[in-house]
Structure I
Amino acid sequence: MFLIDILSFAMALRYSFDAGDEATRLEKAVEKVLADGLRTADLLGEEGVKPVSTSEMGDAVIAALDASL
């Protein structure tokens with residue numbers, strides 16, 4: 001559910017706050033973290049993924065956002 005909340009915020013940025021560029025950055029950060037193989041417990045199921053806590057997932061998304069600047 002954690003990533004759904006983040007992506008819902010990206011939708012709010014895009015459609016409620018007319019901040020499409022920021023929404024795209026956030027979406028790409030989530031995509032990068034998932035491509036890196038990180039998953040919270042609710043998203044496990046694939047082979048080769050690394051289970052992380054919600055806090056670690058949030059840190060990874062923030063790091064990906066920082067790297068995109």
Structure II
Amino acid sequence: MSDSVYKVIELVGTSEQSWEDAAKKAVETAGKSLKNLRIAEIKKLDMRVENGKVMAYRARVNLSFKYED
């Protein structure tokens with residue numbers, strides 16, 4: 001097995017539907033421009049609230065990808 005190096009970035013995905021959808025959107029959007037995605041870790045979940053109602057879900061995600069040689 002060869003040695004590997006990974007980069008970790010933080011993303012925030014948003015959705016009006018759910019936290020799961022917010023996290024999925026963050027990862028899938030990053031996947032359009034980054035290669036070799038490895039692990040997505042949910043760091044924080046929160047909601048945007050207006051007038052006592054939930055308006056949007058937000059998922060803060062740490063995403064790692066492998067550097068290529």
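Just so you know, all these numbers are worked out from the coordinates, no wet-lab data involved. Just so it is clear, the model here is predicted, and its values are computed rather than measured.
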Of the structures labelled I, II, one was used to calculate relative contact order in percent (Cα under 8 Å, 6 or more apart), giving 28. Name it.
I
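Starting from the value 0.99: which structure in I, II was Rg/Rh (Cα atoms, Kirkwood Rh) calculated from? Spell out each step's value before the answer.
Details: I: 0.99; II: 1.12.
Value 0.99 for Rg/Rh (Cα atoms, Kirkwood Rh) corresponds to I out of I, II.
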Which of I, II yields -5500 for helix-only ellipticity at 222 nm (-39500 (n - 2.57) for each DSSP H run of 4 or more, over all residues; to 500), as computed?
II
